[in-house]
Structure I
Amino acid sequence: MALTNSAQGYGTLTKFFHWAIVILFAAQFIGGNIMTAIGFNSSFAGIGTNDYYNWHKSLGLVALAIAILRILNRQLGQLPPWAPTLSKREQGFIHRVEQVFYLAMLIMPVTGWLYVMWGDYGVNLFGVWEMPRPLPKDDTLRDIAKWAHIGAGWVLLLAILGHVGLVLRHQLIKKDGLLKRML
């Protein structure tokens, strides 16, 4: 199997970055909902709120690094042709959803980072290293970044549901093996 994409299919790097982002986004969604639901100075499953927040911020920066590598990887090869079972309408949908994904892979971690850097929090990377705070505290910019982060999360969730729905339709109803292209 080729490392980069080719006319024959998706490359190993593309598949790795795809599934790494899937796992990171799932972990971020679950952890983000837990940390906001339990409130401050609480714990869930033996993990305290501060630990959830630190892991959420740390994994967000990992996701940003992987997103950048994923974008660079995409430039290295060519995309394989569309699956023959996809209609023109589905191809258009996939193209738009993919644009949302790439924007979200950048917007989510950047707005999250801006939110904590303009706020009172900072980033303690994996509980090991306190990142320097290059931005001055600014409540207005913090709030804008916070709501951009939350809004982008909802848009991302809708895009994910559409993407997964299309894949499941092809996998379970049409039974055309579409999922194999990314496995």
Structure II
Amino acid sequence: MAQINLLPWREERRQELKRQFLVTLGLVVALGAGLVILGDRIVTEQIENQTARNQYLTSNIKELDKQVAEIRELEKRRNQLLERMQVIQELQGNRPIIVRVLDQLVRTVPDGVFYTALSTKGKTISITGIAESNNRVSSLMRRLDASAWLAEPNLDKVRAAPQFGDQATTFNLTVKVKAPASEDESGEG
């Protein structure tokens, strides 16, 4: 038994194991590379898919922004139209009031009093005029206070005006416009 040489067999076995190891290693490397490439493709596809979704959302957001801008412009126009309509309605609603107030101003003027100027600011009427005497101005203020459409007469200024007569005066007063509580009161003079 001393002459049996087992080295070539062992050498062949080592070569065979080495080849199997290299083949297995090659397969593992190929499988790893395949998995890496597959993972890369999956991630790249997901990134492209998400990018496409983002672009879709961005384009739709731009469209919606345009629509929101149009809606805001339409709302602005609508509000402007509503404001105009409200102003027109107020003017139409105030038309009879203005006529009645002017009628009351004429009805409350006593003899010997003349208006030289009328001006309004809001619901306040400023009256400038000439009276034959201070008593006539007092009478005018009492009549204005008794009117259903006028309230709170306030005498601002009284000056003697000898060019119109011995006791003549010029006056400035303000009176506020008020709506009567009912239509029956508006007929009183």
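Compare distance in nm of label points 7 Å out along Cα→Cβ at positions 31 and 55 across structures I, II and report the one with the greatest value. Going through I, II one by one, distance in nm of label points 7 Å out along Cα→Cβ at positions 31 and 55 peaks for structure II. Assign the value 15, calculated as relative contact order in percent (Cα under 8 Å, 6 or more apart), to the correct structure from I, II. Value 15 for relative contact order in percent (Cα under 8 Å, 6 or more apart) corresponds to II out of I, II.
Which one of I, II has semi-axes √(5λ) of the Cα gyration tensor in Å, as calculated from the coordinates, equal to 34, 18, 16? Going label by label, the one that fits is I. In this comparison of I, II, the computed figure 12.8 for distance in nm of label points 7 Å out along Cα→Cβ at positions 23 and 159 is attributed to II.
When mean count of other Cβ atoms within 10 Å over residues 71-78 is calculated for each of structures I, II, structure I comes out greatest.
Computed from the coordinates by the stated procedures, all read-outs in this text should not be read as laboratory data. Just so we're clear, the structure is a prediction, and the values are computed from it rather than from any experiment. Cβ atoms are built from the backbone, for glycine too; each structure is taken alone.
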